[in-house]
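Listed after this line are the structures, all set down as structure tokens.
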Structure P
Amino acid sequence: MNQLARDFAAAEVGSIFLYTNEAHPGEHYPHHTSMEQKLVHAAALRDRLHVDRPILVDALSGDCHRRFGSMPNMTWIFDSRGVPLYKSDWSDADSVRGMLDQLMALPERRRSGVRIAPFQVERMEWREADRGRFQKGLELSGPKAVEEFRKAFG
């Protein structure tokens, strides 16, 4: 997602990372009990994942996270008026790139005289799921996170 943000920056497409909560809290990154702790966790995530986009940190209560769907790794694309144009319950750079490419092509299509009318689509997409990488992420949170995930999902 960092590369995608860099690729579209010249087209004035903004990109932020909203840090909401620890999806799998453990001993090293427990459930947030203060904004100070949450800010420290967000900074650690920024450094660990080399996030070079602005990071906004949700309220301790998670109001923003709940407002936008409560999934652990969502992506939204809004137009300049704040109208949602894309919503995905999982961040997938290829899917997001496809939508951004489509949006970038709209002005030229309009200039060519083509009448364009929006419509909504709901579809299933597939992403590569790297279990080894996911496991390493769980382990960063601590043994409690690993064990709770194992119990919940086998």
Structure Q
Amino acid sequence: MLLILGSDPDGLKLKELIKQDLIYHSYDVLDVTGKSDCDFVDATLAVVKEVQKADDRFGIVIDAYGAGSFMTACRIKGIIAAEVSDERTAYMTRSHNNAKIITIGSEITGPSMAKNIVHSFIQGHYDGGRHQIRVDMLNKMGKPLEEKQ
């Protein structure tokens, strides 16, 4: 599993904290925004591009409220994203929705909660079964990433 991280300037501090926590717990991490001063749209698209390269890649995008990154990710065909602010939602979005990306708001979610959210998301496993019908519907929506650049 490779975890792709990205943020805009409002999410930079929380992203760095999460990145260090993931590295400490021996996860493979790719930070696509580094310390750059990019907009949440660009940060999200950079995460999406990397997530789409393989099935074992998952994304975490952090901005001020999580909403902008969520809206951006959901515009891309084949990407299921969830804006989360609690552990249960993070876990269940993997379990029921097969989400590949979560977005977190740095001005909503504190550092401890953010770490818990990320670990819950990582530990989730897609249940399939009855959920696949809706996942297929979601995957048909949106436009390919190439059209967004």
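Key figures
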| item | result |
| --- | --- |
| Which entry (P, Q) yields the derived value 0.40 for FRET efficiency 1/(1 + (r/R0)^6) of positions 64 and 104 (r between Cβ atoms, R0 = 25 Å, to 0.05) | P |
| Of the structures P, Q, the one that 13.9, 42 was derived from, the read-out being Rg and Dmax of the Cα atoms in Å | Q |
| Distance in nm of label points 7 Å out along Cα→Cβ at positions 24 and 96 - highest-scoring structure of P, Q | Q |
| Structure responsible for 20.6, with mean count of other Cβ atoms within 10 Å over residues 72-79 calculated and labels P, Q on offer | Q |
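A short reminder: the numbers here are calculations on the coordinates, not readings from a lab. A quick note: this is a predicted structure, and the numbers were derived from the prediction, not measured. Cβ atoms are built from the backbone, for glycine too; each structure is taken alone.
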